[in-house]
Structure I
Amino acid sequence: MANKEFLFLQGLAGPFFSRLGEALAAAGNGVHRVNFNGGDKLYWQLPGAIDYRGTLDKWPRFLAKILARRNITDILLFGDCRPLHSVAIAVAGKVGVKVHVFEEGYVRPDFVTLEAGGVNGHSRLSRSPEYYLEAARALPPVPDFPPVPSSFNRRAKEDLAYNIASLVMAPLFPGYRTHRPWHILTEYTGWALRLLRRPAERRRSAATLDRLRADGRPYFVFPLQLDCDYQIRVHSNFVGVQDAIETVLGSFAKNAPANSLLVVKGHPLDNGLVDWEKRTLAVAAKLGLSDRLLFLESVDIDSLVCKAIGLVTVNSTTGTLSLRCGVPTIVLGDAVYDMPRITHQNGLDSFWVKPVPPELPVYEAFRRVLIDRCLIHGGYFSDEGLSMLVKGALKRLESVEPKTSVVRMPAPVRVPAVAPLAARG
């Protein structure tokens, strides 16, 4: 008899969920899957998947029936704010089914988040520094983890394949609506234009970095986040990145020492549909900051941040990089690492004048507990990283190594039997 019955919902574009499903099945568990679009279908290589063709409003009842009929004990998903996943978490909570949420790592690079119940602003992690100091005493020192290979080209190819499959198979999933704010063809148009501009962006960034080094004035860093990211849309009070830019630059203009600079860093995964450099420089000009603000598109973020006198972020994981370097950090949204003795707690206006640095023993205790409780060493975008990630996730979910002699899969579910269920809601 299977140990548990795992139901996979949407994952990150790529083979990770399928590989994890194979490992869980090999360990004697039941493995189930719901596909919501052609991309989901493309990357799920195991039998027995259900193609959900209904709309969001009918999803709760449909899911409740799956949970009951298949005796589901655990749900696995990537990102807890997607509308389909928010509903799933609520339904699961009513019937006592555990939910495990994957995300990009709280600590980057080389880690992935796997947390029960929710992540980021929905995380159940404590915000008490004393808790982490006490909990860390019972844990061994953090080992020196080797770097995890990661390929941007691989990420881009897997995302492209996912979205092409979604477009091609759209008639099979008439009720599906993406959680992304842009149509995928619009996004790819932006990416294509950005790739064409990439050489010029790199030249401008190199020249700007030379100016920063030659200038010699102390500088703060403000890394932009994705405008469509739920970290902005859900886990902050900002209506978007433009709002955050205006708030940060406005406070800097009024309060920062006259001999300090502000370096704004563009997000590497921005689709280029909005020219954030142009917008940022326009706000700077309006505030009289043109000679005190620099915008960097392409740069080694580690060296930039670790030499700064402070970092301002809505809730980017770049904040954990600055804290690791001992750089004072302020969080303007909701982040798991935002707490006394780690981040600046006295407001943005005071940060520019007297930024409070992190107490490194407290941050290291926090990091040690995070790695023990909800981080997995590995990555999504290389075979080596995926192997490490599957092994770590299996250990976290099952506390057993795979039993290669046992492979258990549910019987395939015929799509014609699913469609009427979706139609009935």
Structure II
Amino acid sequence: MLDVTLIRRHPDRVRDALRKRGVDAGLPAFLALDAEFREAHAAVERLRAERRRVSSEIAAHRRADAGAAAVPQDVAGLLADAARLADRVAEAEAAFALLARRHQDVLDALPNLPDDDVPAGGKEGNEVVRTAGEPPVPGFPAKDHVTLTEELGLVDHRRGVALAGSGNWVYRGAGAALEWALLNHFLDMHRRAGYEFVLPPHQLAWEAGYTAGQFPKFADEVYVTERRADGRPERFLLPTAETALVSLHRGETLDERDLPLKYVSYTPCYRKEAGGYRTAERGTLRGHQFNKVEMVQYVRPEDSAAAQRELLARAEESVAGLGLHHRVVKLAAGDTSPAQAKTYDVEVWLPSLGAYAEVSSVSNARDYQARRGLIRYRPADGGKPRYVHTLNASGLATSRLLPALLEQHQRCDGTVAVPEVLRRWGAPALLRAR
């Protein structure tokens, strides 16, 4: 959520930043609503103060006239005033509640402000920051990842569809071992770097989606297990571990001496998306359920930029350690998730597509998620509590990684060499047709 004080004081700055996303925030209308909202709040407070004053006078008269046989006339008048004020307060509170809901709905819908160095526009504005080497060029007729998974018996697409419908698959044999090895390898890497391992519930409450900035806008894109009376998700399956991890300290005031907090989690991710018949969408590239290792940090605002650099380095190290050609892309404002201020994607090369596929998004939400989740920290010097900054990074998404690993490490005899770092976790040294 954006700081409403920033909108009030610097509406032009907010307007221009959101235009980089292609968003017309309608700030003049919001500022008019905000003025009405503040006046309504002030009116409620004035009426409440008047009611307290009258109540105090009544109490004082009653103490003074404790021995009287009947209620004095001046007290009777005050009691009538109190009754009228109670009605006026109730009416003012009801009117204010409606304005407050409209006011909050507008704030909830506003995306985060992109950082100053984030380019404007959509995907066409994305900037390649660096590339690791040159795309590998095989000296033989290479196979695509779908063909390789089928010939090597790694993924059973047909039975996955039979079990759960399109956009689902089954890892089998060496494929399951390879998937599990990737997950263990990444978790071990990040744990050794000081990240606390967390296994969150896969079913989350509305408040988790709201804190992450995914609700209310994207509430229709998750798998709902229970709905509220108004149709909103009461419980839903997490689309990414980020949704759980950035809500882990919702409503808490942390101690500055405990920051940064670094978490790593493995979960399946459940999303309403699926592929088609094109190679770019087939296989494990897109599906309703996929595995991902996720990192999240809670940091002080002044440590925010350094934390994003560290997360990006960890994501790149994860890819480079598998010997995969990849690149880093800074996303343009319109291609950045609404909750994030800046995002870098780490993309691996898929020779069969002649294109890159994202395997990690490294994002900084600044204080946007913390404001929605009321997550603050108490400065060590005893100052006023401040909002933390939250950051997240995939480390990594294995369903995108497996196709790149197969295609980049395939050999002319149809086998695929498995990176040595995965073998300690049970992956075979060589994948070959059964």
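No value in this document is a laboratory result; all are computed from the given coordinates. The shown structure was predicted, so the numbers you read here are calculated from the model rather than taken from an experiment. Cβ atoms are built from the backbone, for glycine too; each structure is taken alone.
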*For FRET efficiency 1/(1 + (r/R0)^6) of positions 127 and 303 (r between Cβ atoms, R0 = 30 Å, to 0.05), which of I, II scores largest?*
II
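Compute distance in nm of label points 7 Å out along Cα→Cβ at positions 103 and 375 for each of I, II and report the one that scores greatest. Kindly include the intermediate steps, with their values, before the conclusion.
Values: I: 1.4; II: 2.6.
With respect to distance in nm of label points 7 Å out along Cα→Cβ at positions 103 and 375, the highest-scoring structure among I, II is II.
Taking FRET efficiency 1/(1 + (r/R0)^6) of positions 255 and 367 (r between Cβ atoms, R0 = 25 Å, to 0.05) as the quantity of interest, name the structure among I, II where it is greatest. Mind showing how you got there, number by number?
Values: I: 0.25; II: 0.90.
Comparing I, II by FRET efficiency 1/(1 + (r/R0)^6) of positions 255 and 367 (r between Cβ atoms, R0 = 25 Å, to 0.05), the maximum is at II.
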*Computed 3.6 for distance in nm of label points 7 Å out along Cα→Cβ at positions 39 and 383 - originating structure among I, II*: II
*asked:* One of I, II was used to compute Cα extents along the principal axes in Å, for residues 31-86 alone, and the result was 26, 24, 21. Which label is that?
replied: I
*distance in nm of label points 7 Å out along Cα→Cβ at positions 119 and 143 was computed and gave 2.3; which structure, I, II, did it come from?*
I
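For relative contact order in percent (Cα under 8 Å, 6 or more apart), find whichever of I, II sits highest and give me its label.
Values: I: 25; II: 20.
Between I, II, the highest calculated value is found for I.
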*Looking at structures I, II, which one was volume of the Cα convex hull per residue in Å³ calculated from, given that it came out as 146?*
I
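Here distance in nm of label points 7 Å out along Cα→Cβ at positions 207 and 343 was calculated and came to 2.6; which of the structures I, II was it taken from?
Numbers: I: 3.6; II: 2.6.
The read-out comes from structure II.
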